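Visitor: The next part holds the structures, each set out as structure tokens.
Nothing in this text is a laboratory measurement; each read-out follows from the coordinates by a stated rule. Values in this document were obtained by computation on a predicted structure and should not be read as measured data. Cβ atoms are built from the backbone, for glycine too; each structure is taken alone.
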Structure P
Amino acid sequence: MPMDTLSDVLNLMRLRGCVYFLRDFATPWGMDMPDGPYAQFHMITCGRCWLHFDDEYLELASGDVIVFPRGEGHRLLDNPTTAPVSGKKVLEAHRQKQPIFTEGGERTRLLCGHFEFDQAFRHPLVDELPRLIHIRGLSDQQPDWFDSVTHMLTSEAATNQPGTSTIVNRLAEVLFIQIMRAYLLRHRPAHGFLGAIQDRQINRALMAIHTGFENVLTLADIGREAGMSRSNLALRFKEVLGETLMDYLMRWRMLKAQELLKTSDYSLSDIAERVGYKSESAFSHTFKKQFGQTPGNFRRVVTAGT
């Protein structure tokens, strides 16, 4: 099941969702969203608007969802000729319950927020996501599961009940996973991590790594799980992911070690063993090579920041 592999990665990414608001904008209106550290998203729940991104204009309609995985700046406008105000000003007006873009003509309803990932997380998936993900609404005939989560999210965001903020933020996290599903269904990439999880045999190899990383794993061991010879697996894995299988195994072990350093009080020797290293010194050397600092220093920095 390819989505199981994706879930492993999303869990390590510490995916968190945050919804800013669900509100109506009356023409003329426009928001200028600057570059930021988070993956901003917007859902058009009613009406139409224009996206200005990368010197191009894209018309958006009801049901469309857009995500900026790298947090790049963009503008949302009722019309390409409208002069926008800063997104910060719009958000502040919403928080202070002050009117903004409430008087005018045609209305567009937007649900806006962001997805947040662990900034220290280094996995191919992060680099592979495009600068803009655009999931069309009615025109793309999305599966029922996509419509269901967007309906739940917008319905809950429109209420003012105890726990609403927590519920909509959790639903936003579900939305991100559904966006990834919809993106895969439409684009079906042949290479990279997203291509690998759709390749039955390579995905089985990834699952063998993700579930058995604490053990001694050889190319032959993983080949048996994938139903491939060592040579074919090595060749195919690098062809699809752009790195060797053993390099990916090392990277995954280091990501799991990073998680344990953040979330547990295990000793360094215990963590080394839990991620497949018999020698603490070998583990520390590999960790420093991957992240530029020793495991001990990484833990101290994380602890100091909490």
Structure Q
Amino acid sequence: MTPAAAVDIDAGALATYARNFPEARTFAADIRGVAVDEIASALAPASRSALLLAACAPCQPFSKQNRQKRPDDARADLLGEVVRFVGGLEPDFILIENVPAIRQQDRPDEGPLHSFLERIGRLGYHSVAETVQVADYGVPQHRPRLVVLASRLGPISLPAPTHGAGRRPYATVRDAIAHLPAIPAGGECPSVANHRASGLSETNLRRIRATPPGADRRSWSKDLRLACHEGVDGYTDVYGRMCWDRPAPALTTRCNSLSNGRFGHPQQDRAVSAREAAALQSFPDDFAFVGSMEAVARQIGNAVPPLLARRLAEAFLPLRQA
């Protein structure tokens, strides 16, 4: 696959995209303000090839992690914008990824996903929408995602999982990051892109030193516990360490912060670096991210794991060759 064009409202994400795919045309804009003709002109050199439209609307309006969801959040209808581009560009294939909650479990025949599937169906597309576990496709991370594959060349189905029970063993944290140089909290390795770790206060250093691999704040002595956690059974992942020989937990946009999830390195006394977080999302080590530490963490946490994207895109190959 050769990326031809990309649209994103996040200028930092586009800077990273341009750094890694310099031949692609980029549009730093709200998708609602981009004309179909603008994208069509960028695609002209590749017009003889099969066209894949990949889209990922912001997950915040649907995510269970977002406790400040607003019923009037305009981003909840951005799938409608995808339909606009499908109608104008007539791509051969469509790939959509989002959080599972975009499909309303209590009202599966309503909501933005149901509307999207109906509308592209009227445009002649066959589609399948299912929740998948990215670890089942070789990504070293437990991360359930809702994916949609659609084709106007014929019926489409999801590729079979490659990892898990009865298949290849899950890829682990060790598989993904053990080869990277050791660095301290607040340190970096200049020879490895984005291999920089957030600093820690002396108290948080004591906390992570008191946390065995795979453990969390429940392993601390009383003097290290936070008052806000007293008597609270939930949120046990915060300040936790990952396990070497299991997939990582789902990475978020704050995946470089020890206090925001089970993002502690299995062995070193710090949160995972941006490079390690990227590896746990299946990015290769030579994929460089652009921006501040916070911006890079946001890009990594928002990303579709490249290995998952590749596995899903491979489902289109038989249709293209038919």
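Visitor: Quick check: 3.4 is what I get for distance in nm of label points 7 Å out along Cα→Cβ at positions 39 and 135, calculated from one of P, Q. Which structure matches?
Guide: Of the options listed, only Q reproduces it.
Visitor: Out of P, Q, choose the structure whose coordinates give distance in nm of label points 7 Å out along Cα→Cβ at positions 15 and 215 equal to 4.1 when calculated.
Guide: Going through each structure in turn, the value belongs to Q.
Visitor: Consider the structures P, Q: one of them gives 41, 20, 17 for semi-axes √(5λ) of the Cα gyration tensor in Å, for residues 79-254 alone as calculated from the coordinates. Say which.
Guide: Comparing all candidates, it corresponds to Q.
Visitor: Please state which of the structures P, Q yields -15000 when helix-only ellipticity at 222 nm (-39500 (n - 2.57) for each DSSP H run of 4 or more, over all residues; to 500) is computed from it.
Guide: P
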